[in-house]
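Structures incoming, each one as structure tokens.
What follows is calculated from the coordinates using simple rules that are stated; it is not laboratory data. Just so you know, these numbers come straight off a predicted model, no measurement behind them. Cβ atoms are built from the backbone, for glycine too; each structure is taken alone.
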Structure P
Amino acid sequence: MDKDKLIYTAKLLAPYIAEELMRTPSYWGDSSRVHLGAMVAVNNAHFNLSSGEVYIDDHSFFGNNVCLITGTHQIQERRVGRYKYPTSGRDIHIGKGVWVGTNATILGPCRIGDDAVIAAGAVVLPGEYEGGKIYGGVPARAVKDIDFDDQR
């Protein structure tokens, strides 16, 4: 196929490829370390699974480009020593009905409670995050309680 035909074909395929990439998660490490509940949408999230497992409960939803990072490195080491990393213990647990905004980053070990909202661009540091709240910023902090219509 000549160059002009390749360019023409690429232009025809590009929108379909881009759309598929926006729906396809990527994995660094063993993808079997990701555990998804029912009706979970992770779009094109990136999962770094070097140092733990990721659990996402039912009905949680991610915007695009969300990063979940269990991995860490030994920054107190020098040079090649920094390549060392733990292989477990930095799990991420995301509760039921959690919404995670576009470009948010979640660092393990971390637990996010049911029905929380993580704002777009937020950086969630290791720790416990209560459900039913909106978290935003760098680092993420509770911005406000969610006033649920059904009061459950």
Structure Q
Amino acid sequence: MPSYGAEVRGGTANCMVVMADEPIACPVVGRPDSLIVMNKASLNKFAPRLKAGGLLVMNSSLIDAEPQLQGAYEIVAVPADELAVELGSHKSANMVALGTYLQKRGRLTVDAAVQALPDILAKIYHKTLPVNAEALRRGAEFAKACCGSGKKKQ
């Protein structure tokens, strides 16, 4: 359930995703068990809502400080912008972060996400399929290499 303010790229736009094996009564999430934040404004706005023990994947390319959270959290700081630029597409930073999340949570494999891309992207964006697939893989590789099970903040 996306929500966009006046500033879509670079602002605090957000999207809630609920995954379940049964019908979902309400897609609104008050206290998520995971967050992917791409900039400092989003970190400040949404991190306080994260459930204790939750997973925070943050774009360390744009977030230079450790988040100030109460309790224990799993934090993965991925340089999403830098990795995306290495792939030749700054706009794929979100896919790098998603790949990191997928690797950490294991609810969907990166290969399954890559296979789903043609079905969820409009045909006009199919030219981005190779770079988005590689961005997903690069994010997953980062999660494997940097932190195994992640960084716990107590």
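Source structure of the calculated read-out (FRET efficiency 1/(1 + (r/R0)^6) of positions 29 and 101 (r between Cβ atoms, R0 = 25 Å, to 0.05), 0.55) within P, Q: P. I have 15 for relative contact order in percent (Cα under 8 Å, 6 or more apart), calculated from one of the structures P, Q. Which structure is it? Answer for the origin of the read-out: P. Of the structures labelled P, Q, one was used to calculate helix-only ellipticity at 222 nm (-39500 (n - 2.57) for each DSSP H run of 4 or more, over all residues; to 500), giving -4500. Name it. Here the read-out was taken from P.
Each of the structures P, Q was assessed by distance in nm of label points 7 Å out along Cα→Cβ at positions 13 and 37; the largest value belongs to P. Identify the structure, out of P, Q, from whose coordinates distance in nm of label points 7 Å out along Cα→Cβ at positions 45 and 61 was calculated to give 1.4. For distance in nm of label points 7 Å out along Cα→Cβ at positions 45 and 61, the value 1.4 is produced by structure P. Given that Rg and Dmax of the Cα atoms in Å, derived from a single structure, equals 18.3, 64, which label among P, Q identifies that structure? Computing Rg and Dmax of the Cα atoms in Å on every structure in P, Q gives 18.3, 64 only for P. I have 1.4 for distance in nm of label points 7 Å out along Cα→Cβ at positions 53 and 109, calculated from one of the structures P, Q. Which structure is it? Working through the options, I get structure P.
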